[in-house]
Structure P
Amino acid sequence: MSILSVKNLVKTYKRRKTREILTAVDSISMNIDKGEIFALLGPNGAGKTTTIKAICGLLLPDSGVITVKGEDVVKHRSTALHHINAVLEGNRNLYYRLTPVENIIYFCGIRGEKITRKDAIALLEVFGITDRSDDLVQQLSRGMQQKAAIATTLATKAEVLLLDEPTLGLDVSSAIELRRLMKEIVSDHGRTILLSTHDMNLVEAVADRVAIMNKGRIVVCEKKEKLMKLFTARAYRIRLTQVSEGIMSLFASLEPRDIQKENGFVDFTVDLTNQEVLFELVERVRQSEARIESIEQEQVNFERIFLKYISDQ
């Protein structure tokens, strides 16, 4: 059942000087189910942050409907937004003149939730900043501020968490720990996460479904496993030796990439939509003087999937 629904969302801006209308979000729709981690990917300017800000009620959409647990974010703002908490990239997510502990207690309190100082410190300990728990946020580094903001968001009981570039400023160990926490709060506490990020490793590790945005539109929305299965079946790394120009011309139509030539060997990768094509090429090579040293199915990664869909637009 969908806990967060976006239908035909449109958001435009007008340039101050030219008065030109720019469409940041172009009639997108998506449904996010309770208890899933939904990743929103896209290049800079794709419309990801605008979408998240509209869901948070920080931007008023030109048209479209956003509902959280059936409540309209525009018409029933307070009720709908009570179910949401967020960490927004590039924004002050905390009060700088409060400490991390005070921020956690304060933001839980304004939601009608109680948390003890002990529990707040325990959450900060996960991110390794307990030694700075009583320092003002304005005295912390950018990375520590990000850790404190995420800890504050996780401390609340909001059912939907919006995380915009959550690993920005985190060290490797904290980023890995965040992955564990995200999975835990979804599996053990039944929460839902909308994740906007450029961190492909994070997407591979935690996402259930992935939507890729480009130029204000969603160009693909699928389960992570389906996307990875599709791409894995098409990528092959081939190594040949004793290669003639005639043999290479056979592969030229397949647009080989990552070509490397060294010590008589030629290595390259091809993307195939039909495995029968590969079998036919192998047979042609065997009938020549060339030799096939190896054929390996490449491990897919989300960076490649992302670039594929963006370049197709």
Structure Q
Amino acid sequence: MYAQLASEERHYIAISLKKGESMRQIGRDMGRSHTTISREIARNTGKKGYRYQQAQNKAIARHKSKSKAVKMTAQLKSKITLHLEQDWSPEQISGRLKEVDNVCLHHETIYRFILSDKKQSGQLYKHLRQQGKKYRKRYGYANNRTGIPNRVDIDERCNKVNNREIFGHWEADTIIGKGHQGAIVTLDERVCKLRVAYPVNTKQANKVAQAITQVLQPIKTWVESITYDNGKEFAKHETVNSQLECNSYFAKPYHSWERGQNENANGLLRQYFPKSMCLVDIAYEEVRIAVHKLNSRPRKCLGFKTPYEVFYENTGVDASKLDVVHL
């Protein structure tokens, strides 16, 4: 069972961070899982960094609120409805209410609220993402996953990047339209989960490289590396490296879990661009709106902060206001 951190432990985390120690090292020193340390830091890091006393006060407030019964007031229902219409999941809404409003409402209660709305001919259930889909392995000829010049294997990537201890490292892929018509190039920062994306009418390597450069150019300062799959559409990775001054790595063939974050986020984006949809004539603005919704959702792995918020904490830049230069 997970044991709450004590005040002394939070103080130790603050001191260790100032010394530049990694989350894994702090976890080893404290006899705690590094995921516990990561969650604690993500949940309680602001513009001034991790502040242990503030973190302790928030923990005490959360503990006190657990004993309070929460009534589904009209105001609370209105807030839940608003977030559902933004395509947040019940778990994301529950977590955000707890972190921001100090309201403990189980996500199952929100599901019951949605069911009640549906029985009254409401439409809130339509904002739920489909669950329980079986994974279908993506098959292809071996030569479609080779022939990338100067390919650098993911094994060469630094362990600190693998452990998400360093900011500015991205994962890339494409989602394909119906009948392989058109695509959307997607990129995700590994620490803050920020997603950027750009539509292309063809998967030609030069077009894909141009799309990556366009969408990351406004934040190139925070692009240290990009990890790709082995599709030929990424054959021009060296062009991207030159323009963004970054490095590139490639996952092992058919090892999609080595870019698990990007694969998962692609599934979320499919809510707006299903496999039955042709993507040839899709406009950037349509993609931008869908991606904005994803970046505005609180994430459990970020302590129910949003990718926008964590990106801002690491860079001081509001990524929701970035402009892409269309070349």
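No value in this document is a laboratory result; all are computed from the given coordinates. Owing to the predicted nature of the structure, the values given are computational and were not obtained by experimental measurement. Cβ atoms are built from the backbone, for glycine too; each structure is taken alone.
Listed values, structure above:
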quantity	calculated
Entry that produces -10500 once helix-only ellipticity at 222 nm (-39500 (n - 2.57) for each DSSP H run of 4 or more, over all residues; to 500) is calculated, selected from P, Q	P
Among P, Q, structure where P(r) over Cα pairs in 10 Å bins from 0, in percent as derived comes to 5, 23, 30, 25, 14, 3, 0	Q
Parent structure of the calculated result 5.5, given that distance in nm of label points 7 Å out along Cα→Cβ at positions 116 and 236 is the read-out and P, Q the choices	Q
Of the structures P, Q, the one that 3.8 was derived from, the read-out being distance in nm of label points 7 Å out along Cα→Cβ at positions 252 and 284	Q
When FRET efficiency 1/(1 + (r/R0)^6) of positions 60 and 156 (r between Cβ atoms, R0 = 30 Å, to 0.05) is computed for each of P, Q, the largest belongs to	P
Read-out distance in nm of label points 7 Å out along Cα→Cβ at positions 12 and 52, computed value 2.6, structure in P, Q	P
Structure responsible for 0.15, with FRET efficiency 1/(1 + (r/R0)^6) of positions 84 and 180 (r between Cβ atoms, R0 = 25 Å, to 0.05) calculated and labels P, Q on offer	Q
Origin of the value 20.0, where mean count of other Cβ atoms within 10 Å over residues 36-43 was derived from one of P, Q	Q
Entry that produces 4.1 once mean projected area of the Cα convex hull in nm², for residues 212-267 alone is calculated, selected from P, Q	Q
